[in-house]
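Asker: Next up: the structures, one after another.
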Structure 1
């Protein structure tokens with residue numbers, strides 16, 4: 001099939017590359033000319049394991065191309081995916097200006113039947129707005145062209161997106177008629193060779209499914225983080241509690257690890273957007289509001305522990321930070337806990353020496369740009385030199401088995417704040433560390 005992917009961000013690029021891998025003729029479209037030229041040269045704007053190699057492979061075999069010419073590409077495509085950003089507005093709602101701008105371009109371009117796919121995370125009712133925007137342009141042109149709009153939410157995990165796309169847990173399609181549904185079924189058939197998990201439903205239910213999934217996962221995280229705060233106060237150990245409840249098959253171990261709060265491009269934005277939708281329709285989403293409130297407070301837990309240990313005035317203190325991205329295996333720092341923690345410490349006079357395997361450029365050029373009290377190094381041990389304490393924020397694999405003797409030699413004080421509960425408290429004491437976890441008194 002000839003496929004147009006409008007938007008070369010995380011979702012658009014991964015989707016385009018994976019569809020091309022199955023032999024489709026895919027063209028990814030973006031208005032940023034420099035970005036398109038970089039992609040043609042194999043320069044990928046994001047870090048995602050396996051994405052760079054697969055992009056180069058498909059570009060060389062000509063199943064994948066990149067262009068800024070949206071109208072010509074859309075005109076010659078059977079399916080057009082809308083995969084542009086839906087940033088959070090000031091009121092918490094999803095901003096649809098980019099989605100509707102693409103819909104307008106589609107309406108200006110199409111000459112034959114096409115399936116338009118909402119791949120961006122969009123609130124319930126967006127497909128109707130996209131359909132109206134396309135039809136308005138067709139009416140303005142004075143032409144009649146058949147088209148269908150379907151919803152196909154993505155469920156990719158950053159750091160495992162390629163595998164998730166090639167071997168999906170499920171493919172959700174919201175469609176109004178069988179014609180569009182069968183085209184989408186044919187498109188995804190190569191991904192369903194072993195397990196057919198193609199789930200068809202109405203469009204509004206498909207749109208809601210994405211938000212409901214992310215809200216449920218965020219709820220599990222905030223629930224465990226709230227439990228961690230209770231455990232600290234009553235003298236229980238959240239790590240043991242996690243093992244105790246995770247063994248229950250109805251609960252499971254996924255997303256019940258306590259930490260310093262969730263971040264990324266999805267959970268914060270989607271929980272707030274869903275809450276805003278609920279309020280717009282006259283319902284007070286008490287659980288969703290609580291999930292967000294708990295997560296906001298959790299991002300200050302580590303900095304509060306630091307201040308309890310070193311005092312509220314941190315002038316003259318230096319802290320080593322391991323991990324900047326919101327999770328391992330990505331350079332994504334959107335809504336990362338590291339931003340809150342570092343800004344809180346430096347606002348109180350501290351200096352920070354930070355190390356992350358992939359996200360340093362993102363921190364320097366955007367998320368911590370202008371914070372002169374933060375410096376960056378190229379190895380985890382280099383960050384420790386003469387630091388008063390270490391703070392682990394992102395659980396990259398290279399932090400899981402460090403040389404504790406070397407760490408003690410480099411640190412000014414053997415003080416370790418673990419924001420992801422990576423180690424055993426008793427063993428850390430034997431190594432000679434003053435060790436602080438979340439949810440453990």
Structure 2
């Protein structure tokens with residue numbers, strides 16, 4: 001049973017332009033982008049979510065973030081809303097192919113529960129990222145970005161409630177560097193709050209993004225409960241900041257994550273195509289745009305790929321299902337994960353023909369990841385990378401099946417777009433003592 005409740009968010013004061021303050025979540029910000037955001041405004045959220053040490057080096061980055069939050073909150077740069085609310089979020093965005101879409105959801109507090117008890121993951125987490133987030137949470141007591149959860153809403157009942165409440169002017173808005181619009185409404189109406197939280201109380205939640213943040217919240221909860229002698233459930237640290245969106249909303253979009261090969265090996269292109277023909281129907285396309293349009297027309301979850309090298313025509317690769325392949329995929333991934341396009345791409349193309357193992361560290365060293373196929377192809381044609389393997393996205397049905405099976409998808413199996421902004425709302429778990 002999902003326990004969801006409104007909360008009193010900390011938000012930037014209305015006098016500030018959110019376009020100068022709000023950023024993407026920490027885990028998609030490069031160091032170069034961090035510098036851009038940091039220079040954009042001295043109160044930009046990046047100073048809190050990706051902190052650096054103070055100028056005098058007397059504080060480590062996490063302590064520096066804690067001092068910043070104390071300063072910003074005491075001086076009115078950040079203000080806490082006067083009453084608990086649900087924060088309705090509408091995101092209007094452009095997809096890589098040019099179409100415009102809208103996704104609606106809301107942000108609230110979610111009672112923490114172990115994986116499998118009403119909340120299901122689909123990704124593996126890594127200790128280093130969790131240690132970083134834990135150190136920041138311990139220093140600040142602040143949850144700066146919501147996890148991203150999905151629920152089933154085939155009759156669009158929740159979506160209708162949100163859309164009705166969003167008929168008035170938004171309370172805050174932010175247009176990001178991609179031109180996507182993020183609009184926020186503070187919902188305090190008791191009937192609306194009861195309708196949204198009550199409806200979802202019986203739903204299973206699927207984590208789309210934020211696995212590291214959720215596990216960090218669990219670890220923080222365990223640490224604090226141990227410190228306090230396991231008090232009654234309901235303490236502020238028993239909850240995490242969460243965003244809730246419908247799997248059935250047409251605007252809830254999983255983009256593919258295309259693979260760009262960066263290591264310096266050279267291939268015999270004709271020989272590679274002949275080898276691939278053992279598993280795939282290999283069809284040349286007139287040009288990159290024709291290839292991409294054909295790939296985008298394929299259903300999500302179908303094992304169809306594009307291959308682009310620096311010179312020559314691109315190729316469409318469509319899997320011919322054979323018992324040998326199924327045995328290989330089942331052995332490496334199991335029956336559910338083995339159906340994912342990225343699993344097929346890894347087992348039948350990247351591994352055997354490009355020499356890139358499924359190990360996450362190897363992939364980090366030898367691959368780049370890009371959700372926009374046109375950008376990926378352009379990088380290849382410009383000679384920036386060796387090749388591009390374009391893929392169809394994981395389908396929503398496949399994501400749910402992986403989560404329900406208890407299995408784990410390969411890295412970069414899903415790319416939910418747009419990301420949830422950091423800095424629209426902050427959730428203070430508790431005021432931590434400054435060091």
Structure 3
């Protein structure tokens with residue numbers, strides 16, 4: 001048995017430029033949407049992540065031939081097609097539910113189980129199933145399996161009780177394969193929704209209003225595979241900007257979309273960072289002390305993203321004054337707080353509210369990543385801490401970040417990814 005550990009020695013300012021990866025939260029629905037297209041789909045700028053590999057396995061099990069070469073994924077249909085996602089694949093990642101819409105859109109039937117992934121509190125699939133019912137899908141529970149079938153998948157007027165990104169994506173993908181027009185109101189407005197619609201339109205769909213609260217989809221059009229590049233990952237970009245804010249120095253993130261990060265950049269400015277944008281680049285400079293941010297509230301886009309909440313929490317641990325964060329999206333998104341407390345942070349959580357009182361310094365500690373963004377927050381805290389930190393359970397980070405340690409190393413951070421055997425762990429062997 002071996003275990004990977006991230007070893008970080010803090011106290012070094014970060015300097016330099018990195019190119020941000022393609023967006024995980026766009027690449028995955030694009031791969032799922034390829035199920036709706038005849039012929040070959042070629043996706044560029046796909047990050048090499050555990051979740052991408054899981055999506056590839058699902059596509060292959062469904063009868064596609066999905067291959068990856070570097071950051072390019074090619075998806076081809078074969079004659080054999082399945083409509084069931086095995087339980088093991090569903091449990092691998094929480095976003096596996098995104099295959100429901102395209103499978104129904106193409107096959108009119110789908111069998112799946114409850115999805116897995118990071119434990120961030122309940123993310124019930126009832127909203128997905130309710131939307132599918134309105135499009136003519138009959139749903140039953142068969143011994144723990146969810147069996148969905150539509151004799152006639154048809155368009156509908158669907159109003160979402162909350163603007164869920166996953167449900168919006170599933171409705172769009174199912175509606176593309178349905179008969180007639182679907183009008184979706186209170187839809188999610190995230191840039192990843194716009195990217196999905198742009199891809200499907202390029203394949204021959206007719207989708208209007210993506211990125212707004214009302215989306216209109218004309219179903220029944222023949223879709224053909226295309227060549228498409230995934231949008232930049234705004235949360236990965238925010239991660240490296242937060243690292244620069246925490247450690248100090250000057251960081252440039254290229255290949256980014258600054259307009260997608262306006263709420264995040266405003267918070268970093270409020271915390272005392274100088275921000276500049278232009279030509280797909282975001283520049284951050286932090287030479288003075290960090291200031292507290294009086295109040296941050298996570299909200300659906302264009303509000304401050306829940307995925308960035310843990311990241312900014314780590315930054316504000318050493319800010320001058322007290323910051324308050326309200327988490328309105330997930331119930332269990334403060335699991336990273338325990339690790340930050342071990343590093344010397346002063347954070348109190350009351351329900352969905354975190355009160356962060358800045359301390360003069362953090363210190364290194366041995367911690368375990370609790371989820372994807374929580375693990376990234378621990379790395380950000382470790383970069384500004386005195387001494388050495390070790391982060392375990394790196395499979396969480398591998399779900400969402402490509403070349404995580406190498407990027408920080410290229411910016412001048414002391415970050416190493418170490419692989420230990422069981423005996424080496426006992427001896428605390430140095431990194432290779």
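Just so it is clear, none of the values below were taken in a lab; they were calculated from the coordinates. These numbers come from a predicted model, not from an experiment. Cβ atoms are built from the backbone, for glycine too; each structure is taken alone.
Asker: Given a value of 0.95 for FRET efficiency 1/(1 + (r/R0)^6) of positions 5 and 205 (r between Cβ atoms, R0 = 25 Å, to 0.05), calculated from one of 1, 2, 3, which structure does it belong to?
Answerer: Value 0.95 for FRET efficiency 1/(1 + (r/R0)^6) of positions 5 and 205 (r between Cβ atoms, R0 = 25 Å, to 0.05) corresponds to 2 out of 1, 2, 3.
Asker: Given a computed value of 4.2 for distance in nm of label points 7 Å out along Cα→Cβ at positions 69 and 221, which structure among 1, 2, 3 does it belong to?
Answerer: 1
Asker: Matching task: 3.6 is the computed value of distance in nm of label points 7 Å out along Cα→Cβ at positions 141 and 341. Pick the structure from 1, 2, 3.
Answerer: Answer for the origin of the read-out: 3.
Asker: Can you say which of 1, 2, 3 returns 12 when relative contact order in percent (Cα under 8 Å, 6 or more apart) is computed?
Answerer: 1
Asker: Next question. Mean count of other Cβ atoms within 10 Å over residues 237-244 computed as 16.6: which structure among 1, 2, 3?
Answerer: Answer by label: 1.
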